[in-house]
Structure I
Amino acid sequence: MSSMKSQAQLKFDPKLNIPRLKFLFLSVLALVGLTLSILLTHHFYEIRGEGVHFKSACNLGTAVNCDLVAASPSAELFSGFPLSSFAAGWFLTFFFISLFNYQKQWQREAARATLGLTLIGVCISGFYFWLMRVKLQTLCLYCLGVDLSLLASFVIALSLKPELSLRSALNRSQWKNFLMIGVGSHIAMIFGLSALDQNAFRPTEAQEVAESILSSPPVHIDLDDHSPSIGPKNAPITIVEFSDFQCPFCRIGALNLNTLLYRYPGKIRVVFKNYPLDQKCNADFPQTMHPAACEAARNAICAHEQGQFEGAYEILFEKQSSLLEGKVAGLLSGLSLDQARLSACAAAPATSLQIMKDLAEGKTLGITGTPTFFVNGHRIDGIRPNLVWNGVVDRLMQP
């Protein structure tokens, strides 16, 4: 009898603080989810702005691609606000409510709220996991981290059985406080994190610019097989890009197109035309402005001949600050290129003729600067925010 009594005392001894350890885990998981949600929000605004890199650290290929997920319409809840900022508000709410679990007078209602929050969160995350895996056919490591945080929190919340007794009515006063915390947390995160958005355009302004672009008559552009391209040839949207690998604005434009390729997989083809702004290969340009631009153009053409244009295109723009005369081919050493063949091709007269052909076509089209784009024949001069690009593509894809 005494043995059973001692075992009971051991089991329910408050000094063990077993519930408090669970509450601590809940608070930590809330902070983990909050941190990941903020990172996702930063990535969302970054990839939809002027961009920084062609591939983020979370882009490991087609199977794991955070860039594709962030660029997709599924990542946006409404009015340009990312889903992840709402998730950040949810986790901040969850964190504050988890703190109430430490107070005896709040413990029952806080545990109930914790279970309700995590149940809703798991259901929503399950739906978006399905979208990510089935619709987008890829995975996002940050998103998976959020999902795991939610699932673990739900499991712990289920284990708080003594605190979850439904025999007593809800304490409406305490639940009003929880509701106020939830509303305040979501407002703080949604609008606070919008400061990460460096895009000066609003959706209505972007739509007006897109309509202005499409009001211009389309022009015909030669799309022969000699011009390298990215994306399927039968894509409904063709973007012809006249660009210079050493032009800073061209790099921004290329990053914009990269986001479009992620947002509309299989729907866009980018055709590249060389327009280097340097007198070494551009007779109409009277000065040396981008001394490595002609060499970069030749190497890009030759990488295309070996089926490696997309990789070369990304490297040359990604490492634009490292473009130096006589060093361009070295930047492409990470690709599976035959270096001897690349060198011979870059020095061949036919390669220079291809650049001259692109320049002549650009001159015929009235191009005086880079980058210049033609979307299904409609001209876009200079760089434009992704909201404008989205508006143009969405309009052109309407039946």
Structure II
Amino acid sequence: MASPPAAPPAADAVAAGGSRNVAPAASPTGDPWLLTPGPLTTSLPVKQAMLHDYGSRDTRFIDINRRLRERLLTIAGGGNSHVCVPLQGSGTFVVEAMVGTFVPADGKLLILVNGAYGRRMARMCEYFGLRYGVEEVPEDAPVDPQTLERVLAGDPEISHVAVVHCETTSGILNPVEAVAEVTARHGRGLLIDAMSAFGAIALDARRTPYDALVASSNKCLEGSPGMGFCIARKAALKQCEGNSPSLSLDLYDQWRSMEANGQWRFTPPTHCILALDRALDEFEAEGGVAGRGGRYRENCRILVEGMRALGFQTLLPDELQAPIIVTFHMPGDPNFVFETFYDRLRRRGYVIYPGKLTVADSFRIGCIGRLGAAEMRGALDAIAAVLREMNVRDCAPRAG
């Protein structure tokens, strides 16, 4: 019998201005709290799910795979028109698999770029020898559907468009629904990197047309890293036979194999799959996308308000900020040294993330994983304490 779903982290039920429920400076397993874009803090039951060994041809394991694919498809709103194709590896593996499988040798991919993950897709095209174009905007600006409209109208050779739903370089949320509408109206295929949004930000395949969307087992689903998956429009995937320049990254071949016998072509990440199946129990118990996204939005609100109260400035205005990871400008105070700041927070039980921007010196703090209000407030208290230790008096960025 399955154990009951673990409750999400306790929300702070005390009214503002009262005493606060602050998380201990380490998780119940003694690990630090991970305020990063992934890997993430996972629940104890998710960890415990990986304590079992399954053979890849075990009928029980095949049943888990089937159930997992169905559950992921339900989250996406795919129904009978779409299929779920899992793949071994990190999120980048399945993004590369999507590009190589869906863009034919005589096709051309237009990549909408406002961060490192869009630029990474361009590198994939170079490795594969695929034709591509890039429409790039600054990392603190969303991609522009009007620019897409103009480019597609002027270049009939573009067969597909690629976009990142939440670009964790900055934490920005891109207007994927508008991009999908323009792409569909021009009769091109849309490829979506939804790695950091799937499970927390709604994107329903019944209302948002795309050929393929990829995400991973960790991030907002709160499983362990090690498996990506593609939600593919079945009619589009059927046209992809022979496209992939890679055997192991061929999503069409992986799909055909799984449809035939329910098995993976190559050794599956069994423990990761068991963890994700358990994580989806918790996801459903929390209320699905609405519940999970609601907790992350509250985490983000607490974090942003608390950091601004300490004098930090966010890179993005609130209307562009996704509740996934927040980028903060590096303080201009000469006493602030990020490596020292990071190490002292780590010793207090909180792990943050360095910046990845070209437009500004920055660092990032994540809002996702098995974290709630108590953990976010605990992190803020730790940050305030470290700033005092470092004698940092001004957290505003350096002028100019």
Structure III
Amino acid sequence: MSQFELVQYKRKKGTKKNLDHLGLNAAKKAQKFHSSFDMYKETPLVSLSSLSKELNVKNIYVKDESYRFGLNAFKVLGGSFAIGNYIAEKLGRDIEELPYHTMISKEVKEKLGDITFISATDGNHGRGVAWTANQLKQKSVILMPAGSAEERLYNIQSEGAKASITDLNYDEAVRLANRYAEENGWVLVQDTAWEGYEAIPTWIMQGYTTLAYEAYLQLQGVKPTHIFLQAGVGSFAGAVQGFFASVYGDDRPVTTIVEPNAAACIFQTAKAEDGKIHPVTGNMNTIMAGLACGEPATVAWEVLKDYSDNFVSCPDYTAAQGMRILGNPLAGDEKIVAGESGAAGFGLVSEVLRNPELDWLKKALGIDENSVLLFFNSEGDTDRDNYRRIVWDGFYKRTDMD
């Protein structure tokens, strides 16, 4: 059986999920909030012209989120916007009235009192929640699933969070965080959504539209033919998909959702196509730790099922290959340091375009010499030991067993 599986959806006609909450106006609102932080700077959009010629496509663009707020990953965009909206709602105000310097003011702090934000994370999301809580002089508690990297734990603790690695998988850690929130009166900040818990996950998705909006402006009128989005619970993918589908309408780019074989919960849900969420259980053993999630976010799936074209499940070696190619560019191209999850979408396509045995997948995705491909490097080397193990020592090659 192939290590690559594909599910394709025909573009839906008629009633689809409304995208106003992820469209241009919503993205401008999120970006305005993020730009009020002193450390805000848009992340680069890198054009890999030499690699495009090598792979026989028109152009390859990579939005590099490893520069975001000095945190080496995009996740802070969602957590900060969700926390900002929670605080605004608590104060009876709109987030547009509460830029960063207003939110950290003595007046606002006195009205709010002490708040503890809690979340479960493999690292990047929790670091963003902890950083935001620290910036706003509030508290945070972060739970991490079994096998999480010690470096990621330390990075979260360095933001003042009470953080620990549990013996649970990701979804179990989310349930434990939710229980602690209910028992202690804390605020759960999680991008996993379920019935009765959808407001904060929706705010998180809206926060992610900042990076999509930046990329849209940086493209300067160039419209991608294809966008590849890696997915854990699907909130990032749903946010970016929702933004570009809103902007371009029926003429939107072909969008492919990419997941590791061991944690392909959105792929399995798409494959079933029965209107139900299909979780993946167990240890979900994949190097793409940020994508090792077993339960799709309901608010994300509502967008993905209506607007995404392809769902692909792929082996770990593709992400490792993507890391190596981006980190060792052809002459004239910029180097991009991409972590395991950050390289997932790019790694899939680099393998598809270089491996003749995957011509069937190349044709199914509709990639040819006229294609303009857009990727999002969602994280840098957030686990540097593992990054070196993969890039220096060559772990997870095509010949390895996944």
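Any idea which of I, II, III comes out highest on distance in nm of label points 7 Å out along Cα→Cβ at positions 228 and 348?
II
In terms of relative contact order in percent (Cα under 8 Å, 6 or more apart), which of structures I, II, III is highest?
Comparing I, II, III by relative contact order in percent (Cα under 8 Å, 6 or more apart), the maximum is at II.
Figure out for me which of the structures I, II, III the number 28, 55, 17, 0 belongs to, where P(r) over Cα pairs in 20 Å bins from 0, in percent was derived from the coordinates.
II
Bear in mind these aren't lab numbers, they're just calculated from the coordinates by the rules spelled out. Keep in mind that this is a model prediction, so the values were computed, not measured. Cβ atoms are built from the backbone, for glycine too; each structure is taken alone.
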